[in-house]
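A.B. asks: In structure tokens below, several structures.
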Structure I
């Protein structure tokens, strides 16, 4: 079952000169420590973006995007999912799960994912505290992070979102739910033509009704983070798009 959020307890750590991010520890009600990078703008506006990584990476995939967002006055938070990056424990550790037999590994990974919506909610609450009730928040979900972006957007005041190499319309009832709850929201869709997510990215773009929605496609089959290397301007493009659409 997802965790219940009690408070926004966090610890500020050292600012990394490489990422220009403040390392945070977000502590759940039951004491689990989630690691995150907070990109704090020098001249902050009431705007924020939550960054959710893909499942073969961690929060550092958003270093460039986080810096670009903060340079535009936007608060940005990149979260390590429970079991990934530095959000690990003896019980929750993706690397250890990979050593299990296949059936056990699937169940163990499924069990970890049950916590993610509550963990992501804690990260959202951190940003909401930064921008206040009148502020606006967007979310990016890469690959498996797209599902978590969709979940947090369905239950919170999210103003804009991006599905980054994410098949968010895949699965039973997913298309109908997207049409009903999210298709009016400005959305940035990103995918490569030979990537498995491309079909669903096209479908989501077609279903979306907002005039500020944009679809960026690439040749080849790169998935998620490598596209940021392929296109050195993509991080800036994403940040500027959010800056333009994060309005009341």
Structure II
């Protein structure tokens, strides 16, 4: 249980944009949905295997609080961490996570949102698909190069992605100010011609997450970063800056 909770926290809260998620679990799949308050990040994720502990439809709010509880040293070894369930409208549904240390003298309960409340609170966005012009697996070296350019152009909040020949290049700034660019990925198949700009801080926060990564760009004005942690496959949709 703790491994899954820690994995979820790392791949949501660490983006700096998500602090509430919706869980939907049944016999076929266990999935996560969320959207940032500014609508600049949409998350769709699916457990790599169905997890019956998360069966039902419920919300996990205030992930910052859950993160704090998970990191209390009292729960580091031989602790009991389990999902408690309740009958609601004739349905057995997850109600809370109960934490109890090995000695039984230190406890916490983290409450879930009901189905009705999370559906009202979190208006998820349905993605209708896009034509993916560029698909790649970013290397550690290229992610580091992006960080270097972001540091050198710290006044820039976004970058522009374009292809030149078979190179995918990222551009910071413009000719009227300090500027920089570099080849993020060479030998790509496909082209980007519209010069959409993307939030650099959000991109880097997602690329910092643990797991196998894949990036897709569309000239339709959306990018997708997929991160497979081994437990859960997370898909982060990022609309281009207007």
Structure III
């Protein structure tokens, strides 16, 4: 088994810099991927998101023991302890997936980045965002996207305190996407499909950065294939050497 990956991102109009980023690590028949969305408020939020992505992926690729839910949460806590004082005004949302070649694994998330599976070119969302819009009632994604209260997050990676992520076990998943709210909330379904397929959709006047990472399991030789449908901006990728991943 191997992995195909495509990262697509488009800078929005709410900040001068693109504060979305992603990371991907592959070791043997395991992959760890994360997508982050730095807050539009704190000036260092994009830098915080990139620090988290790099720190988590480097740790995963260099780790010689099994990856567990406890180990992932402990690493996130360690990163929070290391970065909170360096980026005191920054915050970020994230969603991450640890997946093996059989399509089994675990998703963790905090904030408004989402995980979905791809069906007929469209996203079927597996998570709900941590926002005020759906804090007290279970709403579908379309209703959350239309509610201005979704911009108020109830959980994220923020310096004031470590907020443990929620977890979702995964079984037999072959085609997953991780996306920021500029993708799932700002784009209607037809435009999501077009953007996912590689079409450039110019942002509107108030559009946020929009980004999506697609990870597909393929049969055959192992390793990683980076597809040509996306760019490399804000994307940290590492593949373990065969000696370490064996």
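Each value in this text was obtained by applying a stated rule to the coordinates, not by laboratory testing. These numbers were taken from a predicted model, which means no experiment stands behind them. Cβ atoms are built from the backbone, for glycine too; each structure is taken alone.
A.B. asks: Using mean count of other Cβ atoms within 10 Å over residues 58-65, single out the structure from I, II, III with the greatest value.
C.D. replies: Working: I: 22.9; II: 18.6; III: 14.8.
Of structures I, II, III, the maximum of mean count of other Cβ atoms within 10 Å over residues 58-65 occurs in I.
A.B. asks: With distance in nm of label points 7 Å out along Cα→Cβ at positions 106 and 186 computed per structure, which member of I, II, III shows the largest figure? Mind showing how you got there, number by number?
C.D. replies: Numbers: I: 4.1; II: 5.3; III: 3.2.
Biggest value here belongs to II.
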